Structure P
C-alpha cells in the first residue's frame, strides 16, 4: 500500500481527521464543558489545553523517531489507545480525572498523527496529499458540527467523548487495514537525517505555532460568543455547519494554486487575514458581523498551513519536522484555550481580538524569516560551490 493509492489515501484521511479533531471540535468541546459540565471558561480552556499539551509532548517524542519505527503500527496503536481514553472520559464528570484523561487522549492521538503527517511528507507530492486530507477534514467538520449538537441535546455531555472515541476507533481500523508506506528515501535524505534542521524550518515551525495559537484562542470561544450575544443555539449551530462547508474549499484551492501562488505571499498574508477576522468577530455587532467572519475563520489556517506543509517538506527531506506537525500546531494551540479563557474571564471577548493582532504580527515576522534564512542558506551554498 502506497501514498499514491486511494486505499492508502483514505486511511490517511481518516487518520488526519482523527488527529486534527481539535481543529474542528474546539467550539463544541469547550462549549460543552461550560454548559453541560458547569466548568468555568478558564477550567474548560484548561481541559482543552491539557489535551493539546499531551499532544505536543507526544509529538516531540515520536517525531525524531519517525524513520526508525513502524509507522503503521504506531498509528494503529495511537488511535486505538485514544479511543479507549475518550471512552473512559465519557464515564466521568470529575474535573481532576477529566484533566488526566484529556492529557492522555492528546498524547495517544498525537502519536498516530505524527506518523500520519510524516508519511504524508514522504509522499511524491506532499502539498497535494496534504490538500487531499485537508479536504477530508472539511467533510468531517460538516458531519461533526451537524450531528454532535443534536447528540448532546439528546444524550448529554458524555456523548461528546463517545463521539471522539468513535472517531479514533475508525482511524485505528482504517490504519490497520490500509496505512500506506512513504516514498523510499534517497542517499541525500539519509545524510540529512543526521544533520540539524535548517534555520528556515525552525522559523516556519514558529510561524505555524503562532497561527495555531490565534486559531485555538478564538475558536475555542466562537460558540460562546454567539450564544452570549443572544443569537440562539440553533443559529450558532447553523454558523458552525456553514464553517464546515467553507472548510471544504481551502485545501483543494491550495492544491490548484500550488504552482500559481508563491508560498511567500500566502504565508505572509495568512496571519494578517486571521487577525482581521478575529477583530471583526470580537468587536462586531449583529449576527452578520458574527456569522460571516466565523464561517471563514478556520479556512485561513487550512489554506496557509497547506502551503507551509509543502514548503517545509522541501526544506526538510527527512520528514522529521513534518512528523512533528502535531507539536508545531498544538504547542500554540495548547496555550490558546487557557489563554482565551483567562482573557475572556478578565476582560471580555474583545480581548481575544486584540490578542490575535499581537500574536499574528509575531507570526508574520517568523514567516518572513523563513525566506530570509532560506535565501542566506542558498547564497552560502553557492559561495562554497
Structure Q
C-alpha cells in the first residue's frame, strides 16, 4: 500500500482540533524511530540507555514548563487519557474518605464530562456549573459550591470551542488552602498561557498534538502538596511504568516529539501571540461586513480561537460552501460530526439558534500568513439574507 501526498489548497483554520507536526519535530521523531530506536526499559545495552536518558531529559524539560519537578510528570497518550487517570484514579480515595462530591463546569470537553458521568453512576455527586454568556466560570461560583466532602474540582484551562480562558490560577491559590484537589484540562492552554499553569494546580492534563507534536502523546502533571502525592490509584495494570499509573512501553519517538514541539513553541511564543492577534484582527475586520456575534468574552480569550454565529445562517451549510476555501469546524473535533447544538454554547445560555450555528475559527499564524478572508466574507454575504 502506498500513500500519496495530497497538497492542501484550503487555508487550515482548525488548529483547536489538531496542529500540523512541525518539520523539526518530525525529524526528531524519525531519528528515534529509525536510529536510536531502543526501549527505555532495556537496561542491558546502549540502545536502551540512550532512550532512557532521552526520556528523562524530556520529562525534566516538560515538567519545568509548568513549574513542576521531573518526578511529578508522567507520559500518557494525550489529554483524554490524562483526564481519565486523574478523575477515575481519585475515586477509590474519595470512597474511602467519604468524599464523593465533585465540582466541574458544563462546558468541559467530553473527555472530562464522560468520566464524571461514569462516577455519578458510582454514587458520586457532581455539580456542573454554567458560565452564562461570557463562557467564563467565576472563582466565586466554584468556591460557593465547595463542601467539606468535596473531593475534586475539575476545570479546563481554555475552552476548546470558544477559546475563553478560565481563572485556573486564581482558583488554584484558593483551593490550595483546602483539602480539595484541583484538576485542570490544559489541552488547549498548554504552551499558550504558561504562567497560569505554574500556579499550585494539583493535576494538569497536557496534549501534544495541540502544539505541533504527533497525535498519541501527552502528559499528566501530579504536583505534590509538600511531601504528599495526589492519592491516585491506577486504572490500568501491567508493567509498572510511569509510577504504575500508566503501564506500557514508553513511546520514545513520540515523547521526544512532544519535547521538541514544546521547546519550539515556547521559544517562539512571543511571536506566535503577536502574529495570532494580527490574524484575529484581520479576520474580525473582514467579518464586520457581515452580521455576526462573537460567542464568549473576547477580553478573556486566547488570541487564536474565535467562535462566531452569523445571523440567519446555518453553520453546517456554510461549512459545505467553504470547504474549498478554508478548513473550519462547528466545535470540538470529538463532536463535530453531530448536528445537535453545541453543549458549550447551550451551557452559556445562548439561544438554541445561536448555539446550533456556532462556527469556530482557530489558527497558527505561521500557517495562514497568506490567508485572505475576503472569500469567506463573500460567501457569507451571498448566503445571509438581507437585514429586514
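Since every read-out is calculated from the coordinates, none of them should be taken as a lab result. Bear in mind that the values here come from a model prediction, so they are computed numbers and not experimental data. Cβ atoms are built from the backbone, for glycine too; each structure is taken alone.
Odds and ends about this structure:
- For Cα extents along the principal axes in Å computed as 71, 54, 39, the structure of P, Q it came from: Q
- Of the structures P, Q, the one that 12.6 was derived from, the read-out being Kirkwood radius over Cα pairs in Å, for residues 18-73 alone: Q
- Structure from which -28000 was derived, helix-only ellipticity at 222 nm (-39500 (n - 2.57) for each DSSP H run of 4 or more, over all residues; to 500), options P, Q: P
- When relative contact order in percent (Cα under 8 Å, 6 or more apart) is computed for each of P, Q, the largest belongs to: P
- Structure responsible for 89, with volume of the Cα convex hull per residue in Å³, for residues 226-313 alone calculated and labels P, Q on offer: P
- When FRET efficiency 1/(1 + (r/R0)^6) of positions 178 and 370 (r between Cβ atoms, R0 = 30 Å, to 0.05) is calculated for each of the structures P, Q, the largest result comes from P.
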